[in-house]
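These are the structures, in structure tokens.
What follows is calculated from the coordinates using simple rules that are stated; it is not laboratory data. On a predicted model such as this, the values are computed, not experimentally measured, just so you know. Cβ atoms are built from the backbone, for glycine too; each structure is taken alone.
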Structure 1
Amino acid sequence: MRRHALMTAAAILAAGCTLAPKYERPAAPVAPAFPTGGIYDQQPGPGQDGSGSAAGAPAPEIGWRDFFADARLQRILALALKNNRDLRVSVLNMEAARAQYQITRAGLFPALDAVASENRTRTPSRLAVTGRPIVSEYSVGLSASWEIDFFGRIRSLKDQALAQYLALAQTRKAAEISLVSAVADQYLTMLAYDDALTVTRNTLVTAQESFRITKLQFETGTGSELDLRQAEGVVEQANANLQSQSRLRAQAENALVLLVGEPLPEDLPEGLPLNSQALLTDIPAGLPSDLLVRRPDIAAAEQSLLAANANIGAARAAFFPRVVLTGSAGTLSPTLGGLFKPGSGAWSFAPQITLPIFEGGLNVANLDLAQVQKRIEIANYEKAIQVAFREVSDGLAARGTYDQQIQALERFTSSQERRLTLSDLRYRNGVDSYLSVLTAQTDLYNAQQLLISARLQRLTNLVDLYQFLGGGWIERAGDTPRPADAPADYDARAQATPPAASP
């Protein structure tokens, strides 16, 4: 029986296995395909608004310079990828996890140290065996220790550290993709405020002119004070809107500067207006199962699950003996000059086996905790898949409706412009009151604001859908995807080398 146990332990050591349970990827808790029918079948084709075509390429194969046509935005994105502090922290967290993996992995190998010591003791003369009260001892040699990982405890801890490192590498990748999306969304928001300010300024100029005419009519006795006060109210409302939008525009630029990580340079290229942002509108969604390899947040959740699975192996190994070999070899002498003389050699060998007998339930509790943590990570992994499915589905639903909504708002805005013209003519000819002009002017302003808002929402939806489908990691189509732990700086030449995969 003992011989069989020893052979089994030797086989485990030779195979380099652990007591971790065999990993099986949980089934994706979502439908096998994204929703279809209704608005989901109204997806725009290629070439919308002068944009190019994805030509059937999935989002991860489309570089962000190919997705965004605005040269100014491209320059801002490149600056953000170099300077954003959140991304920098994410990279540093990844590097810390890599160092922790290397620390844990070092436990698989023997530790060898050079040791030199001097030991001087004083014993009362009446107790000294040699009759010498002061005795010196000098030694020089090598000391070694090694825990033989028969049951894979250290190997499981190493696998856990490796999975945690890979999870943080994927988290960093997700952070970079999210940064591309966040910068683009903020840039588009700033352009939308520019358009809103233009509309408000035009409305203010028109209102001021109407107020001037109404005031002149009132002063000459051909107009009423009611018309005068109504015209004055429109001017002040436009003034208030102008100040509010100016504030929001400035704050939007401040938010963009924070994302970029430095003030916007003065030499940025000329940008495109909001309505000329030709984003790709026909990126295919693929299948929900594609998200498992396209989405770094899902990959990070799975690596966290793998880490929890490996931790079970370490918790199981704690029930088995631990074998530690320690030894030393060198020279020993009562005098410094006699260290390397013949006959001064000394060595020691002290193997130790530790078998847990009573730990007060500690090992059992650790194993229970490890198993609970794995179930938690399974739920987190499944939730990450469900969130990704929902985000893509919402993006597809929005992409199928915005074009028709904007077309309807464009027609609505045109009708309000014509209504304002007719109301002004009727007022000037004495057919209608000035209130109809003011109402038409307010409705036109609101319609223009709604149109700007819808255009912004359409563009940010396309940007977010590009991110939700895994796009934004490569700079140009055709580039070789960088490893998840690559430097964030696109100009960096040195590429980080990931640790070797666990056997």
Structure 2
Amino acid sequence: MNDQARRTRWVLTVALIVQFLVALDMSVVNVALPDMRDDLGFTPDGLQWVVGAYALTFGGLLMLGGRLTDILGRRRILVAGLVLFGGASLIGGLVQSPGALIAARAVQGIGAAALAPGAFTLITVTYPAGPERSKALGMWGMAGAAGGAVGVLAGGLLTDVAGWRAVMLVNVPIVVFALFGVVRAALPVAPDRATGPRLDVAGALLVTAGMSLLVLGVTRTEAHGWSAPSTLLTLGAALALLVAFALVERRVHEPLLRLGLLANRPVLGANLFSLLLSSTQFASFYFCSLYMQQVLGYGASKTGAAFLPFCVGVVAGSLIGTKAVAVVGIRLLLVAGGLLGTAGIALFAMTATPDGSFALSILGPSLLGSVGIGLCFIPLGTAATKDVVPSEAGMASGLLNSSRQIGGSLGLAALVTVAASISAGSSTPAALAEGYRAAYWVCAGLLALASATAMALLPGRDRPTATATAAVTDRTPAAAWRDLQKNSEEF
């Protein structure tokens, strides 16, 4: 293996580790929350901020992290993000007060906001469009799915064996290995352009404040409700700031988010699909965990182990998608994946009864839904960066990650309200199951809407342009056929 091939493999390794790490910490603390409450003395309202602080800074700073990646270079931002994430994880595993743990989780979110766009752009700028990029994006999607699933399993096992602090400290060796990978990948220190763009300070402040308030408002709805004055005020302020951000971006020379990027139909369609997909995926994961523990009576470790089929299904779907995207194209693969995921979630809704079983209520729906979700990762990542110039790759990546994070937060908060309204405050297994089933039906509807969005906005397979066709006709039949094959593999 030559030096270039070795560096390319290390680039992919770093991207996969980072994606796994960011996804892992979205779920690894959930099972440990009761132990954190008992050890540090959290109040019921305070405990939610162990999750909320991470989501708040992660979602609020993603766009800024993506643009800083374009301006300062991927290596600088990745190293800074890893150091922040690893340091916060170490401190979080040693803290002795609720406030300190919440602060550590907030800093983890800042690190994640720097890491997520950088990891994605490592793939899109290293691999040219075609089968190699599709394969790399498939592995990237699998790493995220594995991180989420392993987070639930590891959270239960680590908490049972070593205590809640282990779910924070486990990040440290992963970060150390990722830093080693950055060195071996020999990533360039400078950004793609010799004279990098200037940071849009006004846009950065507005979108960070707006996104942070949006995540804050949505996170608080579980405790205060959607109609509470504080909720409405927070969400109204978020909307005003985001409108102001859009107005500013139309006027600055080098914006944080070039609004013309959304005129690119694949980019717009991918982000809308991601918003709806993450809304259903995050919520379904959450309600499935609660259903197993509060209705079926599973313990922490057993609940984590029960998520393994979901992880296997996502991996299988991603592998199928890697091969199929060149054959059927972005649009049909996303539609097929969305509809298959819809069927899986609808099966959850039909079988999540108080007397349900693992085989009927968990295994079957998990495999069906996860394969559908896995099919979506490759075409989603491809569409989100289609026809995007390398200097805006971080911008496009930050936008995709923002839509995923915000979609997950919005969907989860809204569907928690749906489930609570159906269960009407009752904690009996029958009432809880009824609430979860209602939330599942809404999830299925949202994912079906995502499929319709893909059909309306995303292109089918590429066709050779007139220029390309003319060039082909001047060549031998064998050469012309090779060129047509190459064009078709762009998707």
*Thinking of 1, 2, which structure, once relative contact order in percent (Cα under 8 Å, 6 or more apart) is computed, gives back 30?*
1
*The value -27000 for helix-only ellipticity at 222 nm (-39500 (n - 2.57) for each DSSP H run of 4 or more, over all residues; to 500) was derived from one model only; which of 1, 2 is it?*
2
*If mean count of other Cβ atoms within 10 Å over residues 299-306 comes out at 24.1 when worked out from the coordinates, which of 1, 2 was used?*
1
_Quick check: 6.4 is what I get for distance in nm of label points 7 Å out along Cα→Cβ at positions 59 and 139, calculated from one of 1, 2. Which structure matches?_
1
*Taking distance in nm of label points 7 Å out along Cα→Cβ at positions 171 and 411 from the coordinates of each of 1, 2, which one would give 2.3?*
2
*When P(r) over Cα pairs in 10 Å bins from 0, in percent is calculated, the result is 3, 13, 17, 16, 14, 11, 9, 6, 4, 3, 2, 1, 0, 0; to which of the structures 1, 2 does this value belong?*
1
